[in-house]
Structure 1
Amino acid sequence: MSPLVYIVRHGQTDWNVEERLQGQADIDLNSRGRSEATGNGKRLAELIADPQDFDFVASPMIRTRHTMELVRQAMGLPAQGYSTDPRLMEMNFGDWQGYTIAEVEERYPGSTRGRVLDKWDFRPPGDAAESYQMLLERVRPLFEALDRQTVCVTHGGVIRALFRLVEKVSKAKAGSLDTPQDRILRWQDGHLEWL
């Protein structure tokens, strides 16, 4: 049986507002994002009786580290005291990173058609670019190896991969799942639930 895991998506960034493909571009939280992170930390303080029973791990990107630090402070913990794991980083959008889908289509007409037809397995152009399936294979070993209760701060793409891995949702559904930034995802007894 897997341990209890609470998963938090990083708070909002200006690029989220603009619907830019952030991927692995290192963009920090905006004021709403900081508020969302603090709110999630307060909720976790209600859910977790003893934080010493939990590991804390985040993607090494600034938006996830900043979220984790605000979460921990809202829980009454020191901002530091967590680890990072690069496997938790967002999917790499390659040459499309930093653009909106509309801007990509404007620059490279017709190039987004493949993503529309098969969002899960589509890989944008660029040497480092990933598909959702590639992302799932990157994070699978980390999630399968968890052996302690954990608070994890990560990204929307990773959460979509987790729904495919744990709940076996279809590729089409997983690729378009909503991943709120102001709620906590609980993974317990083989199921995922937004709180």
Structure 2
Amino acid sequence: MLSANDLYTALLEAYGEPRWWSDDPYMVLFQSVLVQNTSWTNVERTCEKIKGMIAPEIISGLADDELEAMIRPCGLPRSKARTIKDLTRWYIDADSSLATCRMRKELLAIKGIGEETADVILVYAFHRPSFIIDRYTRVLLSRLGCSFRSESEVRAFFEDGLGNDAAIYGYLHWLILDHCITRCRKKPECGSCPLSALCRKCI
């Protein structure tokens, strides 16, 4: 079976080193909520319109309806605004010395923050090694013939195979995203795929 490091190496050679999510930790938090159930394009357009407002001290001082109006193009404005407000309060008071597992537990206790979003925040905002598992990752692993019985096994596959390196986790997550959007789609384009020799759909 393909190893996590083999997958990372193959995608890195095919696409090159991807960009980081953002150098602004709070922007990562803000966008990680906005992107839920919407496209990244909507998130980018929304954030471009309000870019001067995306700071914890500003967002925390907004009325709920003001924040809802700002993020409405990304859908679910009421629930996302509530989550952003709660997450912002957590961020302002966050203890950066907390162990990763403790910080992850605190994030998951915030309504609207699931495992994928918590791991995005840990990796891209705090540079903590907590691998991000999303639907693209699950689909890609399935097509590559990898069989896992649980999410914990998927996590162990990546974290044991790549070591505790948040940068590699972040880059690989973005590489998988790019690969699945451009090639390994619902109707995959297998002709130029760098993983075609290993994929069950192409063999």
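Given 3.2 as the derived value for distance in nm of label points 7 Å out along Cα→Cβ at positions 125 and 141, which of the supplied structures 1, 2 does it correspond to?
Of the structures listed, the value fits 1.
Work out percent of Cα pairs over 15 Å apart, for residues 85-132 alone for each of structures 1, 2, then name the structure with the largest result.
Comparing 1, 2 by percent of Cα pairs over 15 Å apart, for residues 85-132 alone, the maximum is at 1.
If you work out distance in nm of label points 7 Å out along Cα→Cβ at positions 157 and 181 for 1, 2, which one comes out largest?
Top value of distance in nm of label points 7 Å out along Cα→Cβ at positions 157 and 181, among 1, 2, belongs to structure 2.
Given a value of 2.1 for distance in nm of label points 7 Å out along Cα→Cβ at positions 37 and 53, point me to the structure among 1, 2 it was derived from.
Working: 1: 2.7; 2: 2.1.
Of the structures listed, the value fits 2.
Of structures 1, 2, which gives 4.3 when distance in nm of label points 7 Å out along Cα→Cβ at positions 61 and 165 is computed from the coordinates?
Numbers: 1: 1.6; 2: 4.3.
Computing distance in nm of label points 7 Å out along Cα→Cβ at positions 61 and 165 on every structure in 1, 2 gives 4.3 only for 2.
Given a value of 33 for relative contact order in percent (Cα under 8 Å, 6 or more apart), point me to the structure among 1, 2 it was derived from. Intermediate results must be reported in sequence, preceding the final value.
Values: 1: 33; 2: 27.
Comparing all candidates, it corresponds to 1.
Using helix-only ellipticity at 222 nm (-39500 (n - 2.57) for each DSSP H run of 4 or more, over all residues; to 500) as the calculated read-out, with -11000 as its value, let me know the right label among 1, 2.
Structure of origin is 1.
Check the numbers for distance in nm of label points 7 Å out along Cα→Cβ at positions 5 and 109 across 1, 2 and tell me which is largest.
1
If you work out Kirkwood radius over Cα pairs in Å for 1, 2, which one comes out largest?
Details: 1: 17.0; 2: 18.0.
Between 1, 2, the highest calculated value is found for 2.
Bear in mind these aren't lab numbers, they're just calculated from the coordinates by the rules spelled out. The model shown is predicted, which means the values in this text are computed figures rather than measured ones. Cβ atoms are built from the backbone, for glycine too; each structure is taken alone.
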